[in-house]
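Listed next: structures, encoded as structure tokens.
Laboratory data are not the source of any read-out in this text; all were calculated from the coordinates shown. Everything numeric in this text was worked out from a predicted model, so none of it was measured. Cβ atoms are built from the backbone, for glycine too; each structure is taken alone.
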Structure P
Amino acid sequence: MKYPPAWRFAPPKDTDRVNSTVPEEALEELLRLASRAAGLHPRGREAGLEHMKHSISATSGRGYSPSSSESWAETDLRRLLEGLKDEPPVLIEGIVTGCRSITDSEGRSILDDPTPINRIMEKFGMGYRISGDEILLGESIPPPTVEPVPSLIEQTAAELGKAWKRADQLLDEGHPDEAVAKIWFVLESILTVFRGLKVGDQTVEGAYFNKVVHSLKGTEIDPTFKMVLDLASRVHGQLSDPSTGRLRHGSELGIPPISPQEGRFLVGFAKSLGYYICSEYQRLLPLEHRLER
């Protein structure tokens, strides 16, 4: 197990949170735990006690010799643990290693979960805790990680990424109509992030694509952005027209499907448009709100 090498020779000193010596009551409970684990050894309790003795001896650098009987094996295990009471980290490592290395008939560790040992150490204020393969001081256990809530633009970028991947997959599978429909549906949704955004003296309004585009074009946005929105609106209109688009509101009979070449162009255009929309949104967002949204 992993812990500072110096602890093998000089464990942490007594503090209000750490015991430099294993309390007698804790030693008794750890011994009972080790004995119970030994009793689950596939070859019987005596073999399990010898296994625990060998494991603890190996991790502590002590010599190992087999006992003459089961009762002597338990007595020798007790003496071994008592001899390590002034070396808590080494004692802990030996018990954990011994318990984890005893397996059932199917090869599964009988005590891979450190919770029982951690409970004993916490109960008697030993000041240590097992986390994975590490022995840590109680006060140094890292707090649980709190995942930051992604901003609106981060969520938008994530949705775009999923849509791009799915659209490319549909194109590769020979379904250009579905690929274009997928990417443009997400693009329509993403454009609504501008709703409620104040640009200059005006606030962007609109519940769906065309209304948001019309409202945005009426604000003081960059001329290039207006040109891009014009082009996007025209393509969107083409795709929405039953006589030409074939993707929205149904389509007239006899309209040919989107070709693979058209599909790749329209998906590629939507990708570029999506990234540009995200960058413009971030640029237009007031500085004090960029980390909040």
Structure Q
Amino acid sequence: MDGAAAAIEIVRKKASERGLTVDARVADLEKREYRIAPQAWDLITICYYLQRDLFEPAKLGVKPGGLLLAIVHVTDGTFDTPRRVALGAFVVLAAAYTIALAQRRRAPALAAGALSAAAAVLVCGALAWGGGTFGAVPLLVQLVVLAVATGGVFAAMILGHWYLVTPKLPEAPLILIARSLLAVVALQLLLFGVWVATGAGPAGASPFGVLVGQWALFVWLRLIIGLVFPLVVSWAAVKTARSRSMESATGLLYINVGSIAAGTILAAGLYFGAGVLV
């Protein structure tokens, strides 16, 4: 039973290949398009699908001595409130720091407070979504790198924009931020290899299994569009900035905003939707 016709078609195809007869149906369980008959099944499985009001009829649907197996991604609510508080603090402190900069004042205390709040958000998020300490560590690493890459490319693009209106600015700052962005994307590519090789993520995929599995298309898109392409573009941005082709460098950084943002969205979608860390 699944709400997606494509998933049911895969089940039917695999069953046919093995010479099995399977009664596979497309149904939206939230709309009550299928009801579980009481004491009708020896085994009921609920895999990677959370509908809380389904558990009771599923329990009643197994025969005496039957088994109900549920595999569901859930978050640890313990860290939800601290994460939200830290996020609110970050927004307030970041806004205050922005106002201070606009008034040409240095405010290191506000900057340190904002960074501390941002770190708390990432730590609480990793603990809430990582499925335990063991899973929280790689997730925290991933969240930090994603945040640095996404924030870094926007910062680089904004800095590059200033060169369009103030051409006499020295090229050193743009070269530095472009090189930093190149290093962060290279680190992401390295981590991608580690995550894929170890089958990281709540789904517990086999080593390199995500490259050919159900989510392979999105994993390859994450690799090519979200990592390899930005790596090449970042390298080109460094080269053009060194030659003082600031319009070209800024244009490349604009392109990188889209590709890195797309890669971040793909990485988040694969983790929360499929339990795959890439």
Structure R
Amino acid sequence: MRKLRIYNNKSGKIEDFESIKPGKVDMYVCGPTVYNYAHIGNARPIVVFDTLRRVLEADGYQVEYISNVTDVDDKIIQKARSEGVAETTITSRYLAAYLKLREELKTLQLAAMPQVTANMAGIIAFIAKLLENGYAYESAGDVYFRVNKIDDYGAYSRQNLADLEVGARVEENTKKENPLDFALWKKTEQGIKWESPFGPGRPGWHTECVVMIDNHFHNKIDIHGGGLDLRFPHHENEIAQAKAAFNHDIANYWIYNGMIAVSLATDESVCHTVLVVVWTTTLYSIFTVITIP
């Protein structure tokens, strides 16, 4: 087995890759929030991490690769309300389109694609555990994570906490003990909700992956991946929760695909541009959809 060298965001260095279990790689990549069709930025991690998997398998590793589906989110609820349909109508439509895209991009089959709505009992139990151990607190129907309980919070993404606190106070939430505390559970009056010991609501975004990784792999994994925009706050907050609940930082290697920069010249108007991936029989094409405010 040849030596693979890879950039690890955790250390900020190129490192020799060593799997936890000889010959076996456990890999988890943050997947889509299914509220619209995939754009070119969503397609990039599909291709990048499928390629990484193929490289690992070519080197002789057995790769167990899973990627989640976020099927409960404010954007999904807003889309459902705008169309006058149930959230499941929205998520079913766009999940089907996403799976078709993965197939047409000729990616290998994933070991699993866990969905948030199918893991709600585990998410609620996880939040209850954080509450019991003092890492979280309830406030007016919401539940927040206490970031000051994690000594090195911000270190993974190399954040200056003083600067973060100044920015957080601009839109300070008076329900929080600390402006940097993040929501684990949100009380809601609109949209889909679940009963819980903390009241009816739905989970915050940063908890689902921690729970689903532990549900599937039951321990620390080799690789956690995603788009570079997830490094902070999403992955910083995942690590904080994993340290609180499991006393580890989820993965040995944190790997990102970069962002796609798009420039669009216009005469006098400022445009919002969405690049949608459409498959043809021989290639996938990029169509530009322009809306002018």
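Out of P, Q, R, which one gives 70, 26, 13 for semi-axes √(5λ) of the Cα gyration tensor in Å as computed from the coordinates? The structure behind it is P. When Rg and Dmax of the Cα atoms in Å, for residues 56-127 alone is computed for each of P, Q, R, the one that comes out at 15.6, 50 is R. Set P, Q, R, criterion distance in nm of label points 7 Å out along Cα→Cβ at positions 48 and 80: the highest-scoring structure is R. If FRET efficiency 1/(1 + (r/R0)^6) of positions 8 and 192 (r between Cβ atoms, R0 = 30 Å, to 0.05) is computed to be 0.00, which of P, Q, R is the source? It must be structure P, since only it matches. Structures P, Q, R were shown, and helix-only ellipticity at 222 nm (-39500 (n - 2.57) for each DSSP H run of 4 or more, over all residues; to 500) at -17500 was computed from P.
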